[in-house]
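Each structure below appears as structure tokens.
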Structure 1
């Protein structure tokens, strides 16, 4: 892409903010996501998946945990839509997920409280259950076994 990676720049900025600023800003940005045209949503997800591995993992971990915490408080419909959008991009371009420290990401997920984990797991399970077998296979090849077991997929 020849256009600037605005989403990537925002991700880097958010990753560097303290939590008391990061959480409300991230929540606002996530709510804006649902009002964007489909092409902008796809570009945002693509840019986020590209930018994530370029951030030091300690900063990424803080941002990712905040992202999960905020998503866990959103409606089931919003959470499902968000995760579906990311899963579709990952199934289409699995190499984008492989660049991440997936074991580290799973460890971040495991630090969430029980309610947050429950909300996220239920959303992801519903999405995966509705994928066709080819997409499921592609997705499962990129997800560590420990994560698949914890998610029940």
Structure 2
């Protein structure tokens, strides 16, 4: 097993995982747009993606981080927007490995921390994040949709 930072050379396999992730959250499958989205984020250096793969070079999961700023901390923060392990590879500690790689990257990149959001009913995710040192903050999250 190994974890590495994705590049354009990894887009095809990453697109498949990204599509599974989006479908998991209720979106319609759209590999063409997903591929374009991932490719653009990489070209523009707007995200960092780590992939975990097995000994046969099969992609098992990924985490995607977006750089943002914290005005209160006056520092850069990573937004952990996507963490996904394919169905066949869950319950093997891969999420923990990806989180640890993300925390390591946060430190080496000089960022102050990692922020994430997950659904309240995501029992597995909430347990994992708390166990890995993430603290639940008491904030209301609002979202406005431009095309509504």
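A short reminder: the numbers here are calculations on the coordinates, not readings from a lab. What you see is a predicted model; the values in this text were computed from it and never measured. Cβ atoms are built from the backbone, for glycine too; each structure is taken alone.
Which one of 1, 2 has distance in nm of label points 7 Å out along Cα→Cβ at positions 61 and 93, as calculated from the coordinates, equal to 2.7?
Here the read-out was taken from 1.
When you work out relative contact order in percent (Cα under 8 Å, 6 or more apart) for each of the structures 1, 2, which one comes out largest?
On the way: 1: 25; 2: 18.
Largest calculated value belongs to 1.
Please state which of the structures 1, 2 yields 10.0 when mean projected area of the Cα convex hull in nm² is computed from it. Display every interim value, and only then the final one.
Details: 1: 8.6; 2: 10.0.
That value comes from structure 2.
Tell me which of 1, 2 gives -24500 when you compute helix-only ellipticity at 222 nm (-39500 (n - 2.57) for each DSSP H run of 4 or more, over all residues; to 500). Can you show the working numbers first?
On the way: 1: -24500; 2: -11000.
Only structure 1 yields this read-out.
The value 0.8 for distance in nm of label points 7 Å out along Cα→Cβ at positions 13 and 29 was derived from one model only; which of 1, 2 is it?
Values: 1: 0.8; 2: 2.1.
The correct label is 1.
Using distance in nm of label points 7 Å out along Cα→Cβ at positions 21 and 85 for the comparison, can you identify which of 1, 2 gives the largest number? Walk me through the numbers before you get to the answer.
Working: 1: 2.5; 2: 1.5.
Comparing 1, 2 by distance in nm of label points 7 Å out along Cα→Cβ at positions 21 and 85, the maximum is at 1.
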